[in-house]
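Before anything else, here is the set of structures, which you'll find just below.
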Structure I
Amino acid sequence: MADLENEVEVPRFFLCPISLEIMKDPVTLSTGITYDRDTIENWLFSRKNNVCPVTKQVVADIDLTPNHTLRRLIQSWCTLNASSGVERYPTPRPPISKTEITKLLKDLNSPNHQMKSLTRLKSIVLESEKNKRLMESVGAADYLSNIITNINSGITSSSRDEALYILYHIKLSPIGLKTLGKTGGLFDALRCIMQRAWSYEARAYAVMLLKSMSEVAEPMQVTSLNVEFFKELVNILTDQISEKATKATLKLLISVCPWGRNRIKAVEAGIVSVLIDALLDCSEKRVTELISMVLVQECQAADGPAELLKHGGGLAVVSGMVFGVSPVASERAVRILYSVAMFSGSVRVLQEMIELGVVEKLVLVLQVDCGRKMKEKAREILKIHSRVWKKSQCITYDLI
């Protein structure tokens with residue numbers, strides 16, 4: 001069409017203000033400016049802008065009103081200039097509307113229409129970012145969470161799985177997630193779905209949704225989690241459902257462990273041993289970095305360092321992270337070693353740190369270019385235990 005525009009004079013008001021191309025499906029924003037639908041939807045939803053590109057006004061209402069008059073004018077102009085090679089744009093298919101989505105949501109309350117409505121809602125939410133925002137704006141999260149929380153009702157597991165899938169893929173805004181977190185019984189329902197009796201896919205989406213909710217949750221919601229909740233997270237990691245589920249579980253732990261007694265609860269649930277096992281089998285840098293962050297937090301709990309030492313490979317795998325994965329993992333590994341040396345530094349442990357080369361690596365930390373805090377931790381460990389380590393015949397260098 002660009003070449004044709006050089007030969008045929010195109011009326012300026014036929015052009016989209018963003019793409020500067022003829023509009024196939026002109027729609028008018030609440031600010032009164034008309035754009036091509038695909039272009040403005042990409043601007044608002046995919047690129048997550050909330051202002052009108054022309055007026056710079058904040059767009060409060062995301063409804064796009066079809067400009068039928070302008071579309072007919074463009075189609076007529078295309079027909080009149082067909083001899084010059086201008087092709088007529090077909091009439092666009094009507095987009096999904098709030099009214100249609102609302103009807104589908106209400107049909108969820110009918111057992112006879114529930115699965116059919118869920119199937120249609122699933123296709124709608126996967127179609128575009130705009131549809132996700134529409135579904136959030138009409139309160140889809142309330143209807144879907146109601147299906148998920150009714151664990152003991154006549155709702156089938158298939159319906160619950162579909163509702164969970166859709167709710168996760170809406171990708172609720174922070175405000176939407178915060179509101180969702182206040183839904184009575186949802187945290188408990190998602191914990192139940194994480195259990196091994198459910199499908200791998202449902203368990204994965206449950207933990208991924210919990211991860212998103214925890215990032216904006218109220219302190220009271222996070223501190224009220226019980227040991228059983230952390231046991232289910234341990235099972236998710238043990239079962240290795242998927243890489244996405246593993247990362248979501250680790251991020252969820254990072255988000256909730258600093259609150260209240262959650263570190264202690266996680267340790268009681270057996271998280272430390274599972275994390276060490278995961279590190280032994282892990283070859284993905286990002287996963288290793290996430291595990292190292294969780295271990296940093298767990299080793300701040302009273303029994304955390306002792307649990308790490310109970311694992312035959314605990315010290316060795318943490319030592320292996322120093323200069324073995326990434327600068328981030330190295331810094332976190334030194335923090336873990338600091339917790340072990342400070343709070344569980346028995347003679348046996350200190351001897352094992354020599355045999356595994358931990359002391360040598362701590363000395364190396366002081367000699368190479370790395371973070372200030374990492375050096376401080378290493379120096380403090382060496383300073384406190386240098387009297388013990390200097391007596392070892394394995395140490396042939398000066399300790400600070």
Structure II
Amino acid sequence: MSEEQQPPATPAPEEAAQAAEGKTNITVSRGMADWLISNKTSFAFTSYQTGQLFLVGITADNKVSFNQQNFQRAMGVCYTPGRLYLGSLFQVWRLENMLMPGQIGNKQFDMVLIPRNAQTVGDVDVHEVGIDAGGHVLFVNTKYSCLAQLDLVHSFKPIWKPPFISKLVGEDRCHLNGLAMDGGQPRFVTAVSRSDTVNGWRERRHEGGVLIEVETGRIVTDQLSMPHSPRVHDGKVYVLDSGRGQLVRVDPESGEKTDIAFCPGFLRGLSIHNGHAIVTISKPRDGSFSGLALDGEMEKRDSEPWCGVLVINLANGDIAEWVRLDGHIVELFDVAAMPGVRCPMSIGPNTIEIRNTHSFNAAALDAPAEEAKAEPAKQSEAAAK
């Protein structure tokens with residue numbers, strides 16, 4: 001982007017946002033702004049229910065900013081510096097930061113993410129997304145019960161399946177859903193069950209959820225209920241025991257699990273930053289968490305489920321800060337911390353702004369000429385040797 005250009009921006013209100021089919025009020029805990037500032041991060045979260053990507057940051061006057069864009073059935077989200085990957089209904093999106101160093105978008109945003117690529121994979125129920133050491137995009141292909149890689153010709157390239165899955169077929173047999181990357185490699189996955197029949201997992205929601213080690217196919221534990229979002233951090237494995245409403249830590253060798261924090265909703269999505277877990281919680285679709293221990297636990301605690309994002313202190317399990325959504329949006333999916341970014345925004349694929357927002361690197365025109373000048377000098381150096 002040339003120096004004089006400034007990208008457009010969408011409004012970023014602190015406490016309210018307009019959802020696709022109705023209003024949703026967004027409120028934040030009193031300390032959320034301070035937490036984002038002191039921990040030098042922002043974060044992204046998704047709602048597959050309404051098909052939205054939310055970016056949460058801090059404005060110049062230290063207020064919480066919410067930027068939202070529509071991506072049909074927004075699911076797994078993965079952040080790497082300057083880039084965001086997003087799974088959707090039948091595509092995996094790549095969003096790039098269009099700002100050059102030192103630029104600010106609309107006098108407010110230090111990152112402006114614009115869709116640069118949408119890889120069509122078909123409706124394979126993309127869940128979580130990861131990037132391996134070679135830069136390949138991996139995703140949980142829930143419909144085909146496997147881990148997959150993007151392919152230039154085909155819908156996907158299967159790279160791994162659980163040992164108990166006998167055939168790659170679009171039947172969502174075990175509801176494979178979560179992916180933990182570690183050292184640039186897929187390390188662990190979660191599945192609701194070890195079922196090997198079409199939709200077999202639906203009868204196993206209350207127990208038998210598994211954490212699987214990818215390299216060996218070993219079941220680390222089967223003592224989970226509807227697990228989601230495994231993550232490796234400081235040599236430990238964290239996972240959402242969603243049917244119980246618990247964030248848990250699992251010993252990768254023994255499979256022993258330790259409860260860290262109870263959350264008042266159905267857990268999906270986990271990101272760990274600076275000693276804190278950022279998780280999303282959702283309300284139940286039918287008014288209750290039928291057949292899950294979570295239902296009884298909510299009643300025991302005399303509480304009602306809600307929808308939002310929680311920041312949990314891993315040292316003591318306390319909920320440090322929160323974002324709450326009340327209204328039309330009742331279900332969220334994934335969340336990703338964006339360290340070093342203060343106030344991000346994105347431009348949606350179906351907006352007027354995306355048609356009229358252009359960027360380029362003006363220095364690229366000078367590069368060939370500079371290289372041509374340098375070539376004789378290189379040749380002289382080579383002759384001297």
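Per-structure values
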quantity: For P(r) over Cα pairs in 5 Å bins from 0, in percent, for residues 123-162 alone computed as 6, 27, 37, 23, 7, 1, the structure of I, II it came from; calculated: II
quantity: Among I, II, structure where Cα extents along the principal axes in Å as derived comes to 74, 50, 38; calculated: II
quantity: Comparison of I, II by percent of Cα pairs over 19 Å apart, for residues 243-298 alone - largest value held by; calculated: II
quantity: Answer label among I, II for the case where relative contact order in percent (Cα under 8 Å, 6 or more apart), calculated from the coordinates, equals 7; calculated: I
quantity: For -3000 (helix-only ellipticity at 222 nm (-39500 (n - 2.57) for each DSSP H run of 4 or more, over all residues; to 500), calculated) the corresponding structure among I, II; calculated: II
quantity: Computed 3.0 for distance in nm of label points 7 Å out along Cα→Cβ at positions 147 and 203 - originating structure among I, II; calculated: II
quantity: Which of I, II yields 0.40 [FRET efficiency 1/(1 + (r/R0)^6) of positions 83 and 283 (r between Cβ atoms, R0 = 30 Å, to 0.05), calculated]; calculated: II
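Read-outs: derived from the displayed coordinates by stated rules, not from any lab. All values derive from a computational prediction rather than experimental measurement. Cβ atoms are built from the backbone, for glycine too; each structure is taken alone.
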